[in-house]
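> Structures follow.
The numbers here are math on the coordinates, done by the rules we state, and not lab data. Remember, it's a predicted structure, so these values are computed and weren't measured experimentally. Cβ atoms are built from the backbone, for glycine too; each structure is taken alone.
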Structure 1
Amino acid sequence: MILIDLYFLIQITLPPFLRGNNLIAMLFACIKPVSEIQNNFYQYYEDKKYELKFNGQVIYLEHLLNDKFDPILRRIYIGDAEQTPNVYVFNDSEDNEAIYLFNSSDTSEDIYLFNTSEETPGLDFIVFIPIGFAYNDNLMKYYINKFKTAGKRYQIQEI
C-alpha cells in the first residue's frame, strides 16, 4: 500500500515564495483532520490484513487466541471434544448390526434411546485456558465465533 505523507506534500507543492511559517502552519492545521482519517484508514487496513491470515483451522485459531489474550506464555490451546456414539434402532429388514438391550442388572453400561428431536448435539472442540487466567469472556467468544468453521460447536474450559 502506498503511504502518502500529506505534510511533506504540502511543503513541496507550495511555491518557495509562499513558504512562510504562518502559511505552512495554517495549511498543516487545515490538513490535520484529513491526516487523522488517513491514519485511521491505514490502521484499519493493517487490522484487516492481519485478520485475513486466519481461518477455521485449529492452529490458526489457537494462534489468534494466544495473540489476543496470552501473547507471552501462549497457554491457550484447542482440543477435540469427546464423541459419544448414538444408538439407533433399526428394523430387521434394514440388515444393520444387531444391538441388544439388556436389563439393568445384566449390564453395567446404560443405553438411552431418544427421539431425533430429543437428541442433544455434542461438542466439536474445546478451548482450554489456564485456571485463574483473566480474560474477557465475551471478547473470546466473539473471536472464536468469527473464525471457527460454520456449524461447529465449542466450549471454553479452564484447566
Structure 2
Amino acid sequence: MDASPTPAAAVPAPAPGPGQPPVFPPAPVPASRIRRLATPVGVMAAVVGAFGYVGAVDPNQPGHYPLCPLLRFTGIYCPGCGGLRSAHAVAHGDIAAALGSNALAVVGYAAFAVLWTVWTVRAARGRPMSIAAKPVVWWGIGAVLLVFSVVRNLPFGSFLAP
C-alpha cells in the first residue's frame, strides 16, 4: 500500500473560527468564447455536410436513398416524405421546388436557422441556451404534423404531396 501524501486540493479547507468570514471555493473560470462556440459550430458543420451530400447525390434519381417504409407499404405520405428532395432543392437554391416537395420541411429548415442563430449569439455572449416550451407547444407541433399528413393524402390537398 502506498503511503503517498494527499494532494493539496483534496484536503478540505479549515472551518473558519468564530467571528471570521466563511471560506468559499474559488469561482469557476468561464469558458473561452472559442470553447463556447464549438458546439454550435460543430452542429452547423454537420448540417452543412448533410445538405452538401444531399445536394450532390440527387434524391430524384432512383436507387440513391431508401424508400419511405410508410409510403412503400401503405401508399400514404408521411410528414417527412419529400424531405430529401426538398433539401436537395434548397441546396441548389430552388425554394419553389423545395416548397413543392415538402413545405413543412422548408419551414423546419427556417426554424432551425433561427434557433441556431439565437443559440450561437447566446453562446458568444456566454449565456446558456434552453428551450423550455410548455407541453401545449409540443402538442401543437404534433397536431400540425398530423394535419399536414392527413391533408397531403387527401384529394384536395394533393398540392402538398411530393
Structure 3
Amino acid sequence: MPDTHEYLTKEKFEELVNELDYLKTDGRKKVAESLEYAKSLGDLSENAEYQEARETQANIEDRILKLEVMLKSAVIMKMHHTEAVDIGSTVSLAPEGLKDKVTYKIVGSEEANLEQKKLSINSPLGRALLGKKKGDSLMVKTPGGNVMYMVVHIE
C-alpha cells in the first residue's frame, strides 16, 4: 500500500505554507483583476485575455487544493544520524563497475531534485535504499537495466 504522507523538510513545509498564503490572497486578487479587465474588452467568446485569465484562475485553484492536501498529510523530516537509510538520510553509494560514488539525500517527492542530489523516497532507488545499512548491497531496476549498488556511508 502506498504511503499517503508527504515528507518535507521544515524549510520546504514553510515555503509551501507561504506559497499557499500568497495564492489565496495576492494570487487570487491578481487573477480577479485580470478577469475584470478582460471582461471589459467585450465579446468573451473570442477574447484571448479572458481565456488566459480563466486558465490562470483554474491553475491557481488546482495548486491551492494540491497544497492544502499536501500540507495536511505532511510529515516533517527530522535530520538524524542512523545506521539504516531513512527519510532525511544522506547516503553515499558505490555503483557496481564505477569508481566514483554517488551521494543522495533521501527526501519526499515534492523536494526531489536530482541536480541537487535530492532523491525521492518514492523513486525506485529511494524505495530500495530504505532500511539498508552501511555495507549492504542492493539491486535497482532502471530503464537501462538492473544496477547494483553498495551503501558506503549514511549520515
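> As an exercise: P(r) over Cα pairs in 10 Å bins from 0, in percent, for residues 51-90 alone, calculated from one structure in 1, 2, 3, equals 31, 52, 17, 0. Which structure is it?
On the way: 1: 26, 36, 17, 13, 7, 1; 2: 31, 52, 17, 0; 3: 26, 24, 23, 17, 9, 1.
The read-out was computed on structure 2.
> Right, next: Between structures 1, 2, 3, where is distance in nm of label points 7 Å out along Cα→Cβ at positions 43 and 83 highest?
Numbers: 1: 4.5; 2: 1.6; 3: 7.6.
The structure with the largest value is 3.
> Comparing structures 1, 2, 3 by distance in nm of label points 7 Å out along Cα→Cβ at positions 19 and 139, which one has the largest value? Could the numbers behind the result be given before it?
Numbers: 1: 4.6; 2: 6.3; 3: 3.8.
By distance in nm of label points 7 Å out along Cα→Cβ at positions 19 and 139, the leading structure of 1, 2, 3 is 2.
> Can you say which of 1, 2, 3 returns 82, 38, 36 when Cα extents along the principal axes in Å is computed?
On the way: 1: 102, 41, 23; 2: 82, 38, 36; 3: 69, 33, 30.
It was calculated from structure 2.
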